[in-house]
Structure I
Amino acid sequence: MAGRPREFDVVIARDAAMQLFWSQGYEATSLSELLAAMNLSKSSFYQTFESKQVLFEQCLVRYSSLLTGAMREGLAGAPNPVAFIRVALTDIAKETRDPMGRRGCLMMNTAAEFAQSDPGIARCVKAGMKATQEVFVEAVMAAQADGSIQSKESPQALADYLVTTVIGLKTQVKAGASSKQIKHIAELSVAGLEAMDTV
């Protein structure tokens, strides 16, 4: 016998939870707050998501998917790979005006909150960071191929540099840096990438 159909949209409910976790962190977010944000009863919550931690891991996967999806769209639509990299960095300045507040990066917030204390969450964070790095690897490879990046460093190493730059910029946003400061740092980072020697 089939169970009763769900009377809510799982994606919408999960995204509401993701926004709450992003704003408050895992430990600071109570079940009652999640139920209110997701507009769910306790029974529906547990039937669908099993536990707060399972939901959180799903939110991390969702966050990564949205982020890397937007990055891939940006790379595909950019006039050249360096233009994509510049936009990926300078657009972080927009987060200074986020109506939800200066929340930083959900992945890095989670890494700071948990370190390596929870294997499941650590795997989600690692996978999310890898997915972001892979998009930057593609951009760097394309930029090296067209000559706009002269450095002979491996695409993986330069992508790591870019991921680290993103983390730093998002941390600066969270710490209170202005939009102008973020844009300036981003432009310096791109200029540094373009100026790296060929050795």
Structure II
Amino acid sequence: MIHHAEADQALRTLIDGNKRYASLKQKHPNQGLKRRAEVSKGQKPFAVIVGCSDSRIPPEILFDQGLGDIFVIRVAGNIVDDVALGSIEYAVDHLGATLVVVLGHSKCGAVTATVQGGEAHGHIGSIVKAIVPAVKKAKGKKGDLTDNAIRANVELVSKQVKTSTPILAKLVRAGKVKVVGAYYDIDSGLVEILKSGS
């Protein structure tokens, strides 16, 4: 049977840290000399965050975590490719992380650009191309198209992570890894866990 106790605890730790951050009661844990010495011997992050490169969304700060706590993959639009998936695989398969959080955020420039359309120059086109399915999925839904697309993008990326073979899908099915989608509100500083986690 699926046991998510460790992943659920990891998620609680992140949410508690985010509440501290949003209410300006940060503890800045695991950031001292002692922790630096500890992690120099090896790392055992309790969670993986797939986040956006946006300079306003640093996961260690908004979850109030320190050195060696979270394994972070950041790319514009919090999308995943083979390199990002390999990084997630490394964190769960080799380092033992049990939770993967796909973190989208309000006012995401990559999703906004995709919604607006037009020509994306250079390698930016590959980011836009990855986000197009989320925009299509969000069309026709009630509310703001861009915000709905940001949430749809989190859902689609979460699904990509969960179904990635050969490693991640197997670990998710076995209940060894939990994947959840989340949405960070730039204005309030709060992270909302989105429904449909596995």
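Where a number appears in this text, it was derived from the coordinates with a stated rule and is not lab data. Keep in mind the model is a prediction, meaning the values are calculated, not measured. Cβ atoms are built from the backbone, for glycine too; each structure is taken alone.
Given -12500 as the derived value for helix-only ellipticity at 222 nm (-39500 (n - 2.57) for each DSSP H run of 4 or more, over all residues; to 500), which of the supplied structures I, II does it correspond to?
Derived from II, not from the others.
From I, II, which structure was mean projected area of the Cα convex hull in nm², for residues 62-141 alone = 6.9 calculated on?
II
Work out the source of 13.1, 43 here, i.e. which of I, II gives that when Rg and Dmax of the Cα atoms in Å, for residues 118-173 alone is computed.
Structure I accounts for this read-out.
From which structure (I, II) was semi-axes √(5λ) of the Cα gyration tensor in Å calculated, if the value obtained is 27, 20, 16?
Comparing all candidates, it corresponds to II.
Assuming 0.10 is FRET efficiency 1/(1 + (r/R0)^6) of positions 46 and 94 (r between Cβ atoms, R0 = 25 Å, to 0.05) as calculated from a single structure, say which of I, II it is.
I
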